[in-house]
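What follows is a set of structures for review.
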Structure 1
Amino acid sequence: MGEPHQQPVVNVVGERVGLGPLRRDLLETYQRWFNEFQTLRTLGDMPRPVTLEEQAAQYDAIATGSANQVGFQIYERATWQPIGTCALIDIDHRNGTAEFVITIGEATHRGRGYGTEATRLALDYAFTALGLHDVMLKVYAFNQAGIRAYQKAGFKEIGRRRGARRFAGRRWDVIYMDCVADEFTSPVLSEIFQPDSTRPGSS
């Protein structure tokens, strides 16, 4: 287990992970994550060196605030260690839709259920706090661990783009999955986003 960190600002707290704002002081950590080809292989990005300046520009694009994207830092609750990031992008408030992306940057924390819980917390935010109806994602057919995690979080396959991803000398399908509000049970935020109880004696 890693060394304890000071508890950061968090917005949504689950059993094992918490979600909070992205942090400028973690830019070098983000750069390290996105320079590891093991991380990039499931993201669709071309494997190449990522400079600190490029990472800072990407951070600024989210941190300056935008109505169509929300980024979160993922923390392991036991130590408050930053272990990854996730985001809702292309948010369409009129139609109630968005796309979800996630990265568990710390390799030691992959395959341990952190990504699944972080995904559920992000969906809780999307449906309960933002009032969205449908959140979708794209995942490559070779990413079996990711597919299982998304299914556990509540996503279902809705279609495929056949052979649209070339990896390890062969072609793989791009799988489209989505989760809708009507099929999702809020794990945390439903206790917050509700009317105050009627006080005794109030009219």
Structure 2
Amino acid sequence: MSVAATVFVIDQDSDSRSSVCAAVKEMGVDSKCFANAEEFFASYTAVPCGCIVTTYDATDELKLMREFERRGIGLPVIVTASSPPTALTVQVMKQGAISVLEKPCHPSVLKDALREAIDRSEEERLKRVRRHAMRGRIASLSEQERKVMDLMVRGFANKVIAKKLNVSLRTVESRRHEVFTKMEVKTVAELVRNVVGSAQ
């Protein structure tokens, strides 16, 4: 299930800032606007879904991108700039920005970029939800069930697992059943995908 998104706009140009915020509002999305990065960092509270729109000016844009990363702000970033040089575009994209738009941004181009950023943020949110749920299921396993699951994920057959753990085949089959039930999977392949995904 999707959640409400928030777009954070950082732009020292009041007209440009207002223009972006107006486009966000037309999309029915909440926005929070700031004249500079200092204002943003001073009031930022983590949100489950959203993106950041920041403009390139005298501030070192790469430094700002690194600061987002250092503070654990994982929201997608859109950079706007007047006649952005190719070198800037390449650098900020390498640093994690998903779009670099030329100012003044055409409303339709801006909205397309915002939708892409918000969709990407929602995908990441859902991945986090799934990882959290899967880690909870793993934690619900008993120590013996976890040992069986670890060997299942490594591709060992029941008979081999029984030998390695020095238990009966029936015991392995019983624990395997409990693993499938608690992990809410039906196949070993599905189990492997979920266990690997939970660790990412």
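No lab work stands behind these numbers, since they all come straight from the coordinates. In this text, all values refer to a predicted model and were calculated from it rather than measured experimentally. Cβ atoms are built from the backbone, for glycine too; each structure is taken alone.
Quick rundown of the values:
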| item | result |
| --- | --- |
| Computed 2.9 for distance in nm of label points 7 Å out along Cα→Cβ at positions 41 and 73 - originating structure among 1, 2 | 1 |
| Distance in nm of label points 7 Å out along Cα→Cβ at positions 89 and 153 from the coordinates reads 1.4; which among 1, 2 | 1 |
| Distance in nm of label points 7 Å out along Cα→Cβ at positions 33 and 161 - structure with the largest value, from 1, 2 | 2 |
| Among 1, 2, structure where helix-only ellipticity at 222 nm (-39500 (n - 2.57) for each DSSP H run of 4 or more, over all residues; to 500) as derived comes to -6000 | 1 |
| With P(r) over Cα pairs in 5 Å bins from 0, in percent derived as 1, 7, 14, 15, 13, 9, 6, 7, 7, 7, 6, 4, 2, 1, 0, matching label from 1, 2 | 2 |
